[in-house]
1. Any idea which of P, Q comes out highest on mean count of other Cβ atoms within 10 Å over residues 47-54?
2. Given structures P, Q, which gives the highest value for FRET efficiency 1/(1 + (r/R0)^6) of positions 127 and 167 (r between Cβ atoms, R0 = 30 Å, to 0.05)?
3. The value 40, 25, 18 for semi-axes √(5λ) of the Cα gyration tensor in Å was derived from one model only; which of P, Q is it?
4. When helix-only ellipticity at 222 nm (-39500 (n - 2.57) for each DSSP H run of 4 or more, over all residues; to 500) is calculated, the result is -1000; to which of the structures P, Q does this value belong?
5. When FRET efficiency 1/(1 + (r/R0)^6) of positions 175 and 199 (r between Cβ atoms, R0 = 25 Å, to 0.05) is calculated for each of the structures P, Q, which structure yields the highest value?
6. If we compute FRET efficiency 1/(1 + (r/R0)^6) of positions 159 and 327 (r between Cβ atoms, R0 = 30 Å, to 0.05) for structures P, Q, which one ends up with the highest value?
7. Between structures P, Q, where is relative contact order in percent (Cα under 8 Å, 6 or more apart) highest?
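Derivation of every value follows stated rules applied to the coordinates shown; laboratory data play no part. A quick note: this is a predicted structure, and the numbers were derived from the prediction, not measured. Cβ atoms are built from the backbone, for glycine too; each structure is taken alone.
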Structure P
Amino acid sequence: MTTIKIIRTAAAIGLLLLCLQSCVKDYDNPAAGTTGELMTLFALKQTYQGSEITLGGDVTGGASKIQGIVISDKTGLNIEPGTFVLQQTFTSSNSAGDITRGVVIKMNSATADYNFGDSLVVNVSGAKLDRINGKLTISGISADKITTVAPNKVPLVRYVTQGILGVNMEQYESTLISMHADVVDYAVGTTFSGLRKLKDNTGPDVYINTLTTAAFAGTQVPVNAQFNGIATYVNESAKDTSGAKKTIMLRTASDVQFVSGALYAGFPESFETPDAATKASYNSGTNLINAGTGTWYLLQAILANTVLSDKFNPPGKQCIRMQQNLTTSGYVQMNFDVPNGASKVTVFYGKYATDARSTFRLESSINGGTTWVAVGANITDMPDKGNKQASWAVNFTVPVRFRINKIGTGTSNNGRLSIEDFAVYRN
């Protein structure tokens, strides 16, 4: 192994209609203003019913302003002139996660002189809200309607799969997302320019959307990578989302990370099969299951499907739950090798319900499971809500298998752990 790199990233699951009585997160640097002036982007989007509306007055319940962080990046030239994208995150008591929404802002001029990370308050009274080529857009905004509250704010990035976008795209539209996927039409000489179909084996088609004007339009596409950008609809023939493509709008070349070989067939392992009832005991019998990718060894781990408490990704309905308060390790372990080495491993993880945090690490074996070696450092940063994704860049050129080792740190403050969408990528 020559390279190890770990990233832990936020992922959210939109399973329920979330409560509106919330407060804006620090992500958005709450704007000054009297109660009633501001409306959330969640509420703004709820006002749209398929036809153009004029914002303000009764339409917005008397509210006249929105706030958020600029998540587009004009320096990459991959956005229409005179537009930018605003995102807002605010807290919710719902255990699925906080609420994040976004919207496109179209200026009256061809210039939108706002930078990534700018926290803005926008007066939308009198502006129009409608879909333009699939994108929900506020138009008719002049510079005097916008106040910059602070620069260099850090917006939330949510980590997704095609399956998540397939069922919950409306919750991710015009917000920052990140997804590991193959480029379907990869070939030497194929560039980012245009629409490039992605594939992660979890759901409906998603594309990378790159304008011919983008600074990186002529750059060669990778076989597979982590693509970071803005979730957008693209409808080339109409204004609505019907018939529109779901896309990731990259902002700059640096939005392409964790370049790797292609995803192995059958991965990610979603643990949707077998039925949860077949492995309902943490330690019983052989602890083996026959999952979609092969045989897995689950020691101190079960198949679990409790909504919200078990952190499975939609449209799936179950994942792995690992036991709490142990002094010995538990394992979610491949009982088979992938034959062509590995260049990357990714997994979603989160704590069960309101349990205490726990500690785990990725381990590898190149001798059929006889001995195991840690890949990177222990992971301890459990999210309070939803799940996160960890990614490891590795370099194995021989057959290899992997496992999650939940460390036996003790009989207290060592909660249950959810493991979901375990993926291995070819070298």
Structure Q
Amino acid sequence: MWASKLKTFTPYLSFGVVATGTSYLVFRTIRKVNVAHASAVHTPVKTFAETRVVVVGGGYAGMNLAQKIKKNCQLTLIDARDSFHHNMGAQRSASEPGYIKKCLIPFEPTFGDKFKRGKVVGINVQQQTVTLASGETIPYDDLVIATGTTGKFPSKLPVDTSASEAIARYEDMVAKVQKAQDIVLIGGGAVGVELSGDIKEDYKEKEVTLIHPREIIVNDRVSESFQNTVKERLKTLGVKTMLGERVTNLPEIREKGYLNVTVKTDKGSEKKADLVIECTGLKVNSEAYKDSFGDKMDELGRLKVDEYLGVEGVPNVYAIGDCTSTPEIKLARLAEAQSTYMSKNLQAKHEGKEMTVYKMEEGKSFIISAGRSGGAVQMGNWVFGDWLSRTIKGNSVFTPMQWKAMGQEMPK
């Protein structure tokens, strides 16, 4: 049975990689949605080749969509960065010198003049245009919003960071990791677990402590067996864990630049640290659309979408990836799956064919690394440890796959 579930990861096995700093979990949910796009069949005004498709956001969802449709329509991909940031490799970039250069893939060689670097500050639905911070307006026939999330460095970068700036920031973090003896990571989600594992495996002499406010780490949708496997892996590496304790002096820690500070918790614990790394706080990146679609957002800033991933009540505007309100965990693999779905539906729309309803994937598959050589894998009710995690994910944390997806050769 588990062998059939392994097919979930087949596209990744050929590269010896799987899962992300945010991990991969697929699950089935059912909900009713309001249909904004009245019919699944549209009478096309333009052929798809004539259609101006604007994609806002060049993350996993937007980049993959743009790559799939760039030869078939009048594409414009807009992103505030000059390079795709493969943030699934963030933990490796923060601990291994030079790795960040493999996690930044320039947009221009892939998309040429179909790529526009800029920050979207407004969307005019009546005129069907988007406005950049520079004042430039770009018309669209179909608009796809794929702005993703923002978060704390090193798991995320500011949205307008250039490749050169990103390299400098990550190399500075690597230097801090190498210099520090006592390192504390705050946040026991996937990023905290993976980064603590990478640091401890690469720098065995350092004391690495992971603090998390809950007893459950990584994700509360995985099994108890998976939890125990991850915890045992961290213990084997020598990562100390302080679970069920909430850090109470974050403002002080931030004020001191995360260096040479005592971390305090609500249980009265105190831990001196040469370096603190904050691995918490992902937020939806709604800056591009909040002024235009404020009434179309949920309480988290995500766009409410219908069964075709169209923004509710707004014609010709769609959303994919982390900025959608679909009731599923937000993961890179799901974002990529949505890009495939959207590419097919946009083509069908302009060919006068029936658009298909978006279906969330069934099953429950999850993988996380804790260091280069081990981790945990869940496939349905089956849980596997170091060997399968190492075999599937390996040392490359999906990096070769992203270079191939963008049609470029990864630097050595």
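1. Values: P: 11.8; Q: 17.9.
That would be structure Q.
2. On the way: P: 0.45; Q: 0.15.
Greatest value across P, Q: structure P.
3. Structure P accounts for this read-out.
4. The structure behind it is P.
5. Q
6. Q
7. Details: P: 16; Q: 27.
Max of relative contact order in percent (Cα under 8 Å, 6 or more apart): Q.
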